[in-house]
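Taken together, the values in this text are just the output of simple stated rules run on the coordinates, not laboratory data. Please read these numbers as outputs of a predicted model, since none were measured by experiment. Cβ atoms are built from the backbone, for glycine too; each structure is taken alone.
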Structure P
Amino acid sequence: MSATVMNIATLFAFACLALAMGFATIRLVIGPGARDRVLAFDTMYIIAVMMVLLMAVRSGTSVYFDVALLMALFGFVGSSALAKFLLRGEVIEP
């Protein structure tokens, strides 16, 4: 694939992800309930991971893949803790 097509495709993907991040931010701010806010948070970290992976493709280095893996791991743990908090009212049980 030529470099110009790859640049255009990555810029288009960044624009789409930025738009999706904006919509998720709006849902996070004005969400009617806590469950909607947790889903918006979950969506935002997934979009952030995709943006980091897109930066890895664009730059051609593999350093970003480790960052994306850590972001996905921490995002999963965070959304699991929030889901447990919404379900039971506490994260760490005595």
Structure Q
Amino acid sequence: MPLPIAPAATIALRLAPVALALYAAARHAGPSPRRQKAEDVLDELDDGLHVSEEPEGWRADGRLRRKIRFGHSGPGFEIDASGFGRLKLRRI
């Protein structure tokens, strides 16, 4: 059964400029500085997702920690993903 190359080629041609721009931007940008205050705040977050509504907007923070092991005594790794955000709405 022949593969339909034309649709894949058009998608590749459409996405190639975006990929090249992202690659160039990543090469141009240097490593970002580590802000220890922000690291400490992220380390102190509780597990789970927390959303609060305040008069000036919404706040959300969350943390996900998981340990994954391949086999009973095989190699493993720990995932620690955390973040926070704020949405402020006001009339102008």
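Summary table
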| read-out | value |
| --- | --- |
| Test item: mean count of other Cβ atoms within 10 Å over residues 19-26 calculated as 9.6, pick one of P, Q | Q |
| Origin of the derived value 2.5 (mean projected area of the Cα convex hull in nm², for residues 35-74 alone; candidates P, Q) | P |
| Which entry (P, Q) yields the derived value 19 for relative contact order in percent (Cα under 8 Å, 6 or more apart) | Q |
| Structure (P, Q) behind the derived value 85 of volume of the Cα convex hull per residue in Å³ | P |
| Top of P, Q by distance in nm of label points 7 Å out along Cα→Cβ at positions 51 and 83, largest first | P |
| Distance in nm of label points 7 Å out along Cα→Cβ at positions 11 and 43 - structure with the largest value, from P, Q | Q |
| Source structure (of P, Q) for helix-only ellipticity at 222 nm (-39500 (n - 2.57) for each DSSP H run of 4 or more, over all residues; to 500), computed value -11500 | Q |
